[in-house]
Structure 1
Amino acid sequence: MGASNGGVGESESRAQPCFGVPSAFPPGFLQLPERPARPRREGLTHVLDKGCTLGGLQDLLRTSGQWIDIWKFGWGTSYVDPQLHAKVQLLRSMGIRVCSGGTLLEIAWRQGRVDAFFEFVLDAGFDCVEVSDGAIELPPGAKRRLIERARRMGLVVLAEVGSKDPAKVAQAGDWLAEVAGDIDAGAHWIVAEGRESGTVGLYNAAGAVHQSLLSLLAASPHAARIIYEAPQRAQQSVLLHALGSNVNLGNIALDDVLGLETLRLGLRADTLGIGLAGTEGDGVRV
C-alpha cells in the first residue's frame, strides 16, 4: 500500500466490496450533506477493535464497511488475537487501513523490544502504526524518533497527543507544541486522546469537551490532519456541530459505525439539519 502520503485506502481503492448492496443505495431522495467516497482525506471514521472475531468483522463489513477508513486493534489486542492475519488481510482487501494500538508500542519501547515490535507489525500486514506516550512518559525526542523510524519503514503514522491519566490536566499549549513536533517528525495524522471511555484528554471526567482546547486545535494549521477520539454519541454530536459533517472521528465502537454515519448525514435528531444552509459549524456546543 502506498503509505508515503497517508491517504486512506489508496492502493486498495480498486478493490470492490465482496458483499452486495441494493442497486439504488442509498435511495437519494433526501437533501443531505456531501460525504466523500473512499479513499477519504476528510470525514474519516476510525474504529476500535476490542476483540472482534473474524465472523463479526465479516458481518460488520456487510453493513458498514464503506464507512470505515481506519481499523485500530486496541491497545495490545493484536498481540493475542489468533485471527489477526486473516482479519488484516480481509480489511486491506476492502481498502481499509489497519493500525496497531499505541499502548503495544509503548510497552515494547519500555521493554527494549522496539525492533521486534516493528517486525511483528510488518509480518502481520499492518500499514499503519499509532505512536503515543499516553500510558508511559517517553523521554524528550523518543516519540519523534519512533515516528521517524516508522515513516522510513513505509508505514502511515498516527501520532496520539494527550495523556490517558485522568489526573493530568490537558494544557492547550503543550498539545499544540506536540502536534507541531509530531507533524514535523513525519506523522500523517494526529489523534486527539479521548481513550475508549471518552473521559480523559480532550474530555473532562464527565465526558464533556474541553471547549477551549477544541477551539485551539480546530484553529491550528494542522487541523485537517486531526482525528478526534469520540467514543460517546454525545461527543460525536458536539464535534459534528462544531466542525461539520466531515470531521475526522476516532475510537468509534464497531456497533456504532452505521449510527455515526446517520449523525454525519443529519439522519438522527441529535444532528438534524447538519450540513444544510446555516446549520453547520456554528460553534462548539458542550
Structure 2
Amino acid sequence: MLTTLGARESSTARLKAAVQAYEVALEERKRERVPLDWAQTQNNLGAVLTTLGDRESSTARLEAAVQANEAALEERKRERVPLFWAQTQNNLGNALAALGERESSTVRLEAALRAYEAALEEQTRERVPFEWAQTQNNLGNVLAALGERESGTARLVAAVRAYEAAIEEWTRERLPLEWATAQNNMGSVLRILGERESDSARLEAAVQAFEVALEERTRARVPLEWAQTQNNLGIALQTLGERGNGTARLEAAAQAFHLGWQVFNSAGQTQYDAYFSSRIQQIETLIEERQEN
C-alpha cells in the first residue's frame, strides 16, 4: 500500500517508509526459515527501490534494486514458481533499464531487454493479461531507449508495437492510468520517429497521444506523471513549431514546459531547472525572431 500510494505522490516519504518496512520484515523473514517469503520481500524491496531511484540523481538505490531482485531470483526459480520468477525478471528489467538510461553503454539496456523477454515466456496474455501488458509496456520502454541510440528505426518501430499490444489489455475503461502510461510512452517513440522524418505525421500523432494521456494523467491525480507528459508534449510541440510558421505551437510548447517545471520544482526535483529554463529560453528567442520578421 505504501509503495502504491508513494508512486502516485510527488513526495518520497511513503516510498522511503516502504523501504524501511521491507527491511524490517527481512529481519524476521530469514532465507533459511522461509525462503519464498524472503524472496517475495526482496522482490518488493527491489520494486520500491527502483521507484525511488528513478527520482534521484544518484544510482545507489537502483544498484540496490538490482541486488534485491537478483537475490529474489535465487529462490524464485522458474521451475519452482514460474509466475513469481517472471514477476521478478520484470522488476529486474525495470532497475536495469533505469540504470542503462543513465549510462553511455547499452549493456544494461540489453540486459533489461533480455529480462523482459524472459518474463514474457511465462507471462502470456492468456495466462496473466494484466502482467503481460505491463511487461509489454516495459519492453517498449527499453526498445525505445535502445532505438534512440541507434541510427536505424527497427527497435523504435518494435517499441510502438509493444505499446499497442499493452493497450489491448490496458484499456481506458478498465485501467485508465495504465492506459495513459502506454499512450504517453507511445507518444515519446512516435516523437523520436517523427524527428527523423521530414514528414510531420508521426509528430502530430505524438501530440495526440500525449493529449489523450493527459485526460487521465491529471495533475491532481498523479502530479509527477502529469508533469512528465507535459514535458513530452512540450518537446513534440516545439519540434512542430520549429518546422512550421507562426508561433502558436511554440507558445503551446512553452506553456507545457512551464506547467511541468512547476510540478517538478514543487516536488523538490530541482535537477531539472536548467533543462526547463533552457527549453523555454530557446522557444522565447525563436518567437521573438518570428515576431520581428
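Rule-based calculations on the coordinates, nothing more; no lab input. Keep in mind it's a predicted model, so treat the numbers as computed, not measured. Cβ atoms are built from the backbone, for glycine too; each structure is taken alone.
For which of 1, 2 does distance in nm of label points 7 Å out along Cα→Cβ at positions 69 and 85, calculated from the coordinates, equal 3.1? Display every interim value, and only then the final one.
Numbers: 1: 3.1; 2: 1.7.
Only one of 1, 2 returns 3.1 for distance in nm of label points 7 Å out along Cα→Cβ at positions 69 and 85, namely 1.
Kindly point out which one of 1, 2 the value 0.95 was derived from, the read-out being FRET efficiency 1/(1 + (r/R0)^6) of positions 53 and 181 (r between Cβ atoms, R0 = 30 Å, to 0.05).
Values: 1: 0.20; 2: 0.95.
Matching structure: 2.
Comparing mean projected area of the Cα convex hull in nm², for residues 101-156 alone across 1, 2, which is largest?
If we compare mean projected area of the Cα convex hull in nm², for residues 101-156 alone over 1, 2, the biggest value is for 2.
When distance in nm of label points 7 Å out along Cα→Cβ at positions 29 and 173 is calculated for each of the structures 1, 2, which structure yields the highest value?
Across 1, 2, distance in nm of label points 7 Å out along Cα→Cβ at positions 29 and 173 peaks for 1.
Suppose you compute helix-only ellipticity at 222 nm (-39500 (n - 2.57) for each DSSP H run of 4 or more, over all residues; to 500) for every structure in 1, 2: which one lands on -26000?
For helix-only ellipticity at 222 nm (-39500 (n - 2.57) for each DSSP H run of 4 or more, over all residues; to 500), the value -26000 is produced by structure 2.
Identify which of structures 1, 2 gives the largest calculated value of distance in nm of label points 7 Å out along Cα→Cβ at positions 93 and 237.
The structure with the largest value is 1.
Quick check for you: by relative contact order in percent (Cα under 8 Å, 6 or more apart), which of 1, 2 is greatest?
1
On distance in nm of label points 7 Å out along Cα→Cβ at positions 37 and 165, which of the structures labelled 1, 2 is highest?
1
Using P(r) over Cα pairs in 10 Å bins from 0, in percent as the calculated read-out, with 7, 25, 35, 22, 8, 3, 1, 0 as its value, let me know the right label among 1, 2.
Checking each candidate, the match is 2.
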